[in-house]
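The following blocks contain the structures, represented as structure tokens.
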Structure I
């Protein structure tokens, strides 16, 4: 048998995402009407031994869609409606 009790906890909650490159800020929750939030690229990773970011450091990156396009857009692969992968820049203008 277990005895339980009700407790109140304080938690840290993300209230906005800020682009590390340009500083664009998107408020959370999405109900704020800011559709840019859906297009943010957020990545977290741990650098391994000998990493250029530092041995075993925790790394984080948040980029808005505009900075993703500017920084790595020419490397982005997209899957078309035909199910085939191609570089985003290779798509006809009307399909981008």
Structure II
């Protein structure tokens, strides 16, 4: 499944959850069955506002674990493989509705 969301779909910058809500509508999934991976506090705030599992990505040297945790990240991923494991083990789909 390929879904691309661009500025033209929402026009409101993060931390507004607008872009994530549009994405959920396009893929037909509820927030409880999705996760959003981001490396900035605005990413985490947008995910939380949309009711989506917020995964803080710190494998980039510019990302701050403290900032992501302060913004409310549900999970901190230190490498991309951790995100893949989350998906493959059902860590997203087993969340409460």
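What follows draws every value from the coordinates through simple rules; no lab data is involved. Quantities reported herein were computed from a predicted structural model and do not represent experimental measurements. Cβ atoms are built from the backbone, for glycine too; each structure is taken alone.
Observations on the model:
- Here distance in nm of label points 7 Å out along Cα→Cβ at positions 16 and 48 is compared for structures I, II. The highest value is that of I.
- When relative contact order in percent (Cα under 8 Å, 6 or more apart) is computed for each of I, II, the largest belongs to: II
- Looking across I, II, the calculation of helix-only ellipticity at 222 nm (-39500 (n - 2.57) for each DSSP H run of 4 or more, over all residues; to 500) that yields -10500 traces back to II.
- Distance in nm of label points 7 Å out along Cα→Cβ at positions 8 and 40 from the coordinates reads 2.8; which among I, II: I
- Structure from which 20, 17, 12 was derived, semi-axes √(5λ) of the Cα gyration tensor in Å, options I, II: II
- Answer label among I, II for the case where distance in nm of label points 7 Å out along Cα→Cβ at positions 56 and 72, calculated from the coordinates, equals 2.6: I
- Among candidates I, II, the computation of distance in nm of label points 7 Å out along Cα→Cβ at positions 24 and 88 that gave 1.1 used structure I.
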